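Take a look at these structures.
No value in this document is a laboratory result; all are computed from the given coordinates. Worth saying up front: this structure is predicted, and the values here are computed from it rather than measured. Cβ atoms are built from the backbone, for glycine too; each structure is taken alone.
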Structure I
Amino acid sequence: MDSVRGALVIACGALAREIAALRRVNGWADLDVCYLPPQLHNRPERIAHEVQLQIRAHRERYQRILVAYGDCGTGGGLDAMLRTEGVERIPGAHCYEFFASPAVFAALADAEPGTFYLTDFLVRHFDQLVVRSLGLDRHPELAPMYFGNYRRVVYLAQAPSEASLSKAQAIAARLQLQFQFQFTGYGGLASRLHELVRPTGPVSADAWQA
C-alpha cells in the first residue's frame, strides 16, 4: 500500500503554469497537484461533481487537500459540496479575485463595473477560449453583442512579459475597449499554498522572476 503523502492541490488547469512556478521556486517537492480541464469553466454546473470525484479518489493518500478554484459560476454549489467533504478552497469568487486580492478586485470593479478581465492564462488562450468558443472567428459581427456593455480591459498579470503585454493590448484594441495593466503576482494562490505546505523557509511569491 502506498504511504500517505503530505498535501494535494486539486486545481483548475488554468492555474497549471502558476502552481508549477510556485512549486519550483519554493522547492515544494512534496506538494502534489491534480488538474481538472480549464474547459470546465464553460460547464460550471459540472465543476463541483468533478472536484468531488477527485477528492474521494485521493483522500486516503494525503494528509491535507486544498481546492484551487474560485466559485467559478457554480452558484455556491462548489462550497456546499466542499463543506460535506470537509475540504477548503482558496477564498474568492474567481481567480481574478484571489490573484488581485479581494480589496483590489473590489476597487477595480467599483471603479468600472463594465470591465473584462484577463489573466496570463486568458491572454495566452484568448483565441481558443473566447474568439472560437463564442464563434467570433466565424461571425465577428457578434462582438458588439457580447462586449457592448464593457468599457475597458484590465490585464491582471501574474508573470508579465513584453509579449503578453502586447497581446493583452491587442485584445483590448480588437474589442475597442480601454486598456489597463495591473500587476498582481500570484496573490492568494501563493499564500494559501504556503499555508498548506508549511515549508521551513519563507514563501517566495516571485516565481515570475525565476
Structure II
Amino acid sequence: MQFLLMLRRHGIQDLRVLRAIEQTPRERFVDPDQADLAFADQALPIECGQTISQPYVVAAMTEALDVQVKHKVLEIGTGSGYQAAILARLADRVVTVERYRTLADQAAARLNALGLDNVKIVVGDGTQGSPADAPFDRIIITAATPEVPKALLAQLKDGGLMIVPVGPTGGVQMLTRLKKAKGKAAERQELMAVRFVPLVAGKAAAL
C-alpha cells in the first residue's frame, strides 16, 4: 500500500503502529468532498475550524508515544477521532477530550461504526484533562500550547510519556516528548517542527 510505504520512507518503523494505521480507514474521518485527499500527506480541515493532522505526523506522534497493550491513554483534542481510533488499536483504554460537542458526536459515530469500544469521549476543557479517569500511562496533546498544562502533567503516571506540540499560537511549534519522574517532566526530547491549532481552555459553548 502506497500510504504505508510513504510512512516507512519517512522513517516510521514500529510495525504495531503501521498495522493500526493500516486497519484504520482514514477516508472515514475526513469530509466526503475531500475523500480523494484522505491519504495525501497533508493536514485537512474539519468542522469547527479544526484539522485532521497529516498522516506522517499522526504516525510519528503515535510511534513516539510508545503505547503498550495494557496502557490507558489520554488524548487532548479528539477532532475527527482518527488519532483516537489508532490509539484504540494499541492501548487497553483511550480517554479523549474534545471541547466541541459536534466533533465529539461525529467522532463517536465513526468509532462505533468501526467497533472500537474502548474509547471514552469527554466533552470538556482539554487543558484540565480527565481527572476522573487519571492517572494515565501516556498522554498525547494534539493542539499547540506555549507550555505543558500543569493539570495534564499531574494526571500522568511517574515513568509515563507525554507528546505535545510546544510553541506559539499561529507559528511553528516543536513536537516534544516528555517523561515524568518524581512528579516532574524530567526528560525532554524535541522531535520535529510542526504546526497545530491552539489548545484552548474551556468547553465550547455552542458547537
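General remarks:
- Structure responsible for -0.45, with log10 I(q)/I(0) by the Debye sum over Cα atoms at q = 0.11 Å⁻¹ calculated and labels I, II on offer: II
- Structure responsible for 16, with relative contact order in percent (Cα under 8 Å, 6 or more apart) calculated and labels I, II on offer: II
- In this comparison of I, II, the computed figure -7000 for helix-only ellipticity at 222 nm (-39500 (n - 2.57) for each DSSP H run of 4 or more, over all residues; to 500) is attributed to II.
- FRET efficiency 1/(1 + (r/R0)^6) of positions 135 and 191 (r between Cβ atoms, R0 = 30 Å, to 0.05) from the coordinates reads 0.80; which among I, II: II
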